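Each structure below appears as structure tokens.
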Structure I
Amino acid sequence: MRLFGTNGVRGVVNEDLTVDLAVKLGKAIGLYFNGKVAIASDTRNSGSMIKSAVASGMMSSGADVVDIGVTPTPSLQYFVGTHDDVKGGVMITASHNPPQFNGIKCVGPTGRELIRCEEEKIEEFYATDIKCKSWDSVGTISYDGSATESYVNAVVEHVDSKAIRKAGLTVVIDCVNGASCGSAPLLLSKLGVRAIALNTTPQGVPEHLSEPTEDNLKDLMEKTRSSNANIGVAHDGDADRAVFIDNLGKFVSGDKSLSIMSKHVLSKKRGLVVTPVSSSSMVEDVVKQAGGTIMYTAVGSPTVAKAMLDHNAVFGGEENGGLIFPEHQLCRDGAMTVAKMLECIAKEGPLSEQVSKLPEYHVEKRKIDCPNDCKCGLLDHLSSFSKGARTDLTDGLKMIYDDGWVLVRPSGTEPKFRIYSESKIKEVAVKRADDTERIATEYMRSTFARP
């Protein structure tokens, strides 16, 4: 039985993700870690309910639980990785998903998210009848409110805070009413940055959708422009990602921020950069120009982090704003991304000027509704249209042409199918995306029209 997707177990609360499931999964998690486990959540309405259920399950299997409250996912990961007596962690979040969703994500004793073979072990426990401990052997729960500040202090230590303070920067920060409501203003204060904060009330339903896309960030773009700020920043719901608006108020895609940060990191230390197959060719161009090498993986931060560990990479990240700085910790880290981008602007100049120097590629991203049990069939169907292209099966199907590529892959976090199309010629990228979306949509219609 597969429970875990690309980033934990997710579903609509009280439909897919129920209290019964959370308690049972908590039992399996407690059995797997076999020791003290830290737990945290973002600000979703259902967070307390799901967190309590998971914690109860873990305690019933004998695990001691330390609740560190509402804090970003990388804050939980830092807490676990810096406490020798903590054997693992659980984050209650659905990140960018709409507010009716929630999720359960596990991290190991080093703070890294569990990889697939480790999640499979938890699923094996889940599939069994786990016996509860006797009344005198159940776990306990304690509370620790120090996690957020300790995490922020560690981020500050890993950047040139003097250069950032000297630059006198102004930042507009959108916390999307999520887990960064406490951490983001604290970080900017410690870095001596003038902050204009949006959506900092940690309410259960955000003022706008948590996915930091251009369409969802119009207010941030306008505020960055009208306030003459040096940069705008948006986090997702659990603040393991950061997306930027430049000093002209223009949205900066994740591929561009990944490229800029790759160049900044490689200017200090040459080496390997790891990124998924969904990332723009722009990243590879910039990495090679900066004297580095690149390695591609399947989509998902645990996969990227594992490859970085195995191959001693100096940097890595995804095209969605999830960047990984191994000198701090091997996980996507929104606060570290913000601090490093401020350092980069302080030393390299305005973000708009850095963006203007990047190689130009055009990327089209689409997604269509696709139930989980239809994803394999749709992928097989799309593969029949790959004639004339070189194919890469690292994740889904990547069709590589002389003038660009198309990647089709099932989402690991929601019932969607994702389509990416890239070319240096905009019309080519758009046409291939249109054609692929049409083929996929027609297949889905015909599939659901069958008796």
Structure II
Amino acid sequence: MRIFLYISNPYEEMFESEAEVADYHEESFPFYFFFVLFEWFILRCQGKPIPLLGDSAASVAMILNFQCVRILCRGLEHSLYSYLYHNYRIIDLPWDSPYTWYFAALAVDFCYYWGHRASHVINALWSHHQAHHSAEFYSLVNVFRLPLTQEWLYAFSYIPISLVIPPSLYLVHHQINLLYQFWLHTETIGKVGPLEWVFNTPSHHRVHHGSNKYCLDKNFGGWLIIWDRMFGTFQEELPDVPIVYGLVDPVKSYNPLYVQLHYYQKVQQKWQSMDGWKNKFYSLVKGPGWRPGSPWTGFMEEVPDVSGREKYVYETPSYIGVAYIAPHFIIAMLGYEAISLSRHLLSPLALVLHLTYVVSTMTLTGMFYDAHRLVPVLEFFRCTIVFFYSRVKLLVITNTITFLGLSDVWGGNLEPAVQLLVRSFFFFGMVVWGFICTHKLWQRALTVKMKQM
């Protein structure tokens, strides 16, 4: 895994141009899922609960939605950095020097600290970042809760180093900085001794994700905790105070799009409640808890006490419902991987349509666990659209089979079989949900008729 090369031998990860830098996130996905399952196994052995399926599905959905945005952006989120470096850099540091390498590691984390801190204490930025803190179960799967605009959110914080550090080194350290943070999202690892003084650890990051008063706006570092110690935002984990995870005002939904977007309504309501343009402006650029007359981040005594708060849980869905939604969820995950492999062979319209399918499937999975009343209608339309779209040869399947060389192994019958299986699967969903929608409409019509009698 790249993180080990990063620690042991930086020469393995030095590149002259941005185009040579690999997508470490894509390469690391198999490791992510392995360690998520391994953590669940440890929790079971310890007799502790594992995250709910709906909660975990929402987290996975958010990382897939995030990746869909990255595919559409095609590196635009880093274009500002590259432009500034190539046109306005003030010094030429050698890209193949270990001194430049380690300086870049420190500089990227330093900028990450300030970008991360800004995303907590500026309300307009918090409206994006809050999605990462929305989970009330703290486990490795939480790291998947990346905002749709994660890359854009911190882009401006790296402007100072864009005048010095080569973009290829920035891209390497930017990715590995986030990879490092994966292991921080767990309760199965306690204190790690003297390393706590220098490095960010699971104990420090648990504080960061807590909604207890003593946890708020603390421990912003990426892989180093020294910035928090230097700038007064460090907080030790208190062993006798259980941490309550999630938002101070929890979001009660497993719908990934709702989790991402619901806070905008609060921003709008706060804006409308302010008198004068000055206060309206402050409602955006000051902290989420700010009000006229308060400090930048608000009065701490006005923050609700979350101790003893019950986690939001859903009613246990039926086995039939889970048996239906699980394969759709898995197919969407595999579909994303297929899209990622063959995205260069798809037209812009086809790429958007395929990614829309992934996002809509992830959204409806969350709505299913929320028991949303519109699920039957929306699922009927989703299955219907995919079925009729799949009657035309699905190029993403063709391209993936060709890319992986599966035709050479299984012969020419593989692609028609997969195409038929996909069409049949969504035809079944279309029929089932069509029947359910018709039945609900019939019941509603009978209810209205009975009231009129």
Structure III
Amino acid sequence: MTQLEIALKGDLSAQMLAAAEREEVEPELLRQGIASGAIVLPVNANRLCPRPAAIGPGLRIKVNANIGASTDDPTREGVLARLHVALDAGADAVMDLSTAGDLDANRRAVLAGCPVSVGTVPIYQAAIEASAAGGLASMSDDALFSTIEKQVEDGVDFITVHCGVTRDTSRLALEGGRLTGVVSRGGAFTICWMQANDRENPLYERFDDLLDICRHHDVTLSLGDGLRPGCLADGTDAAQVAETTVLGDLVLRARAAGVQAMVEGPGHLPLDQVAANVILQKRLCHGAPFYVLGPLVTDIAPGYDHITGAIGGALAGLAGADFLCYLTPAEHLGLPTPEEVRDGVIATRIAAHAADVVRLGARARHWDDEMARARGSLDWNAQYRLAIDPERARSRHQPAGDHGSTCSMCGPYCVFALLGKSAHL
């Protein structure tokens, strides 16, 4: 049985109990959320990962880190180095988006070494293998579904599938005057295949077959935003809304089949459209958890898009988004280094926590209050311990000359020292 089917029966799985304990919520509240479809708990029956990420309202906002190999670094060592940094920085989930090297070996190495939920985009492997064998157009439906089955048999917990990229919705993106057209790689693969074969998207046509695979292995669908906006000018346009509407219908079909589903969203959006997009998605997709990339709230900050995305992520989380996909300083520029992976995870965790302080109240805010007390008493060791990145905090601290209890910014004129807050040290 899937986690959804267990929840609908009124029972609690071991994974639900463990997730509820980590979230500090009553297990019954988690079960009810899963049963309604508002919460997903991605945990493949073949792997039963130790720390699956429960995603949805009433829970801490989760952070995903994309890792993987590219043609410029196809090595498994590079993939695992990024994995370990992402985990060390506190990622709640990772996605292996490898497009080069030994794709099967890379994925299996990630699964073997990862205690959190792992996702993939199966069409990447199917399209790359078809391109090598005779061109993307030669990819058969069966080959695509075989790739999906292979990946979920390996233990992948959630898969991104671009089922809403149909002939009708893609036409809106291609002919609607967008500045950046289609920026999703999976969406582009799908459109190229549809155009070359003059056929509908097989993931949409054969959605029931996809559900059979996912139900058998208890894999969560992450319904991909193949037509997400790639710049501010394209935000909340007809193509994006049309795709979201299709995905909303598919959410209901997935739930009826006992399969958990979440929905992916933009992308690039102006600040004043972020909250509106979350509200729109929740309405059109029947309260399914919302998984956003950023969103990026300006297009002019290459090299700093972890900050751009964190701004949008905080706003999205405040409005009700449940799952934030990180961006790194390398976004739009290249494959991130391990250090850039760390920067991306930390920036996105900051955004998630900022929203959680409002969403969850004291459950999240107590962390900030403890830090405030540590600062007020000039307890530097406590400040390191409470920092979201303890290593960075410790390395940046500069004691103030002869006034070692204060930092070099204010020295003897530190307000806490002046007012006697540190008298007990």
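Bear in mind these aren't lab numbers, they're just calculated from the coordinates by the rules spelled out. Remember, predicted model here, so these are calculated numbers, not experimental data. Cβ atoms are built from the backbone, for glycine too; each structure is taken alone.
Quick check on the output: -19000 is helix-only ellipticity at 222 nm (-39500 (n - 2.57) for each DSSP H run of 4 or more, over all residues; to 500), derived from one of I, II, III. Which one produced it? It was calculated from structure II. Here distance in nm of label points 7 Å out along Cα→Cβ at positions 81 and 337 was derived from just one of the structures I, II, III, and that gives 1.5; the source is I.
Given a value of 199 for volume of the Cα convex hull per residue in Å³, for residues 121-352 alone, calculated from one of I, II, III, which structure does it belong to?
Working: I: 155; II: 199; III: 118.
Among I, II, III, the structure yielding 199 for volume of the Cα convex hull per residue in Å³, for residues 121-352 alone is II.
Using distance in nm of label points 7 Å out along Cα→Cβ at positions 321 and 345 as the calculated read-out, with 3.9 as its value, let me know the right label among I, II, III. Can you show the working numbers first?
Numbers: I: 1.4; II: 3.9; III: 2.0.
Value 3.9 for distance in nm of label points 7 Å out along Cα→Cβ at positions 321 and 345 corresponds to II out of I, II, III.
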